[in-house]
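The structures considered in this document are given below.
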Structure 1
Amino acid sequence: MKVMSRWGKNVNLKSPLQEYPRMQLQRGSYTNLNGSWEYQITDTNQVPQDNLWKPINVPFPLGSQLSGSDEILLPGKVLWYKKQFSYKPGEYHTYLNFEAVDQQCIVYLNGIEVGRHIGGYEPFSLDVSSYIKYQNALLVKCTDPSDTGEYAYGKQKIQHGGMWYKPMSGIWQTVWLEDIPLHGVHALKITPNYDRQTVYL
């Protein structure tokens, strides 16, 4: 049985989740890449074929209703994402941000590997200043061992049923670009001191 929440019903799939994804350090140079992407599943040693791409809605994970695909990424398979987009590089450094990708991924921009990440629950940023152009091709290669691997997988299981959900893989949080000055602030650590009614920044 499939159930859709009222929030899911109200999502604009052409441009989903357009709000600024980071509560702190909001900047005007913000480009959201959510929306229509393409995907393909291959064997580990294969590369994507031009005629086999299928549409998918990002940032909803493969297998979810809002993604538009009910496929499951099995261990030993590779999930590829493709997105073409225009961008006007500024005078600052350009960072490509992923709020979450499950579980391991390699990111390519215009045919060049720009970064890797392991961990499906944390955001990561890549400095793509040297690679981004006016017209861009973004490729993301994902693998997810689900409950057969060594990483946390929550209540997902390949053999799902009962209390176990079917696996969800790939990009499942917002993807976005921002321009940051060379000596800009990248992160904040705020430590409160209750006794003195102050905070340390």
Structure 2
Amino acid sequence: MLEVTNLGVGRGPINLLEGINFSLKSGRALMLRGPNGIGKTSLLRCVAGLQRPLTGDIHLTEAMAYAGHLEGNKGQLSVEENLRFWANIYGMPMTEEILLKYQLHELFSRPAANLSMGQKRRLSLARMLATGCKLWIIDEPTASLDDENVSLFCIAIEAHLKSGGAALFSSHDTLEISTDTLDLTQFCTNQKIAPSGFSEMIE
């Protein structure tokens, strides 16, 4: 579904990461770890096609959906209108199941601008489901969320994986998800640390 080979990532003129290799198959998730500023967001943006990598190749075999730090919801549209908008773009039906799955059914007519942080994150996840894309790429999905919404995120990811999807995301939190972990400090350009144990993660 996704294969990354010898990837180098930067931010403007700054070289952040180099020599990144990993693959992601159906039913698997990969969580990126590392301190703030190391390049997690830049790496995710490169994989999503929003930023050009410095070196290397990214090969996708499935359609992907991306959710960054900003939720990407249209504030003037209602919850239902946001979901219908994205479903239409991808030629997918908008179903009540999506609202129920992310506990948005009671909020369907509320403008996205009036949602809480947790509700906005839930709408972002529902939007990804509405696209029908197999690969989800998510930047810090649990940041600033309470325990209830973190748990809902974990349930959503597990369900997506069981349905044959895959997920690539970054997080500082300890999550109850069956996932591989990639510590980006080993690819930091000022450290030259060998990726010990990384080969065990790739099947």
#### Entry: If FRET efficiency 1/(1 + (r/R0)^6) of positions 134 and 166 (r between Cβ atoms, R0 = 30 Å, to 0.05) is computed and equals 0.15, the structure in 1, 2
1
### For helix-only ellipticity at 222 nm (-39500 (n - 2.57) for each DSSP H run of 4 or more, over all residues; to 500) computed as -500, the structure of 1, 2 it came from
1
### Message
Quick check on the output: 9.9 is mean count of other Cβ atoms within 10 Å over residues 6-13, derived from one of 1, 2. Which one produced it?
### Response
1
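Of the structures labelled 1, 2, which one yields -0.42, -0.70, -1.37 when log10 I(q)/I(0) by the Debye sum over Cα atoms at q = 0.10, 0.13, 0.19 Å⁻¹ is computed from its coordinates?
It was calculated from structure 2.
Starting from the value 0.95: which structure in 1, 2 was FRET efficiency 1/(1 + (r/R0)^6) of positions 38 and 78 (r between Cβ atoms, R0 = 25 Å, to 0.05) calculated from?
Attributed to the structure labelled 1.
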### Message
Matching task: 0.45 is the computed value of FRET efficiency 1/(1 + (r/R0)^6) of positions 54 and 110 (r between Cβ atoms, R0 = 41 Å, to 0.05). Pick the structure from 1, 2.
### Response
2
### Task
Check the numbers for distance in nm of label points 7 Å out along Cα→Cβ at positions 30 and 158 across 1, 2 and tell me which is largest.
1
### Task
Compare relative contact order in percent (Cα under 8 Å, 6 or more apart) across structures 1, 2 and report the one with the greatest value.
2
### Computed 1.0 for distance in nm of label points 7 Å out along Cα→Cβ at positions 142 and 174 - originating structure among 1, 2
2
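Here, each number is a calculation from the coordinates, and none is a lab measurement. The structure presented is a predicted model; accordingly, all values stated were derived computationally and were not measured. Cβ atoms are built from the backbone, for glycine too; each structure is taken alone.
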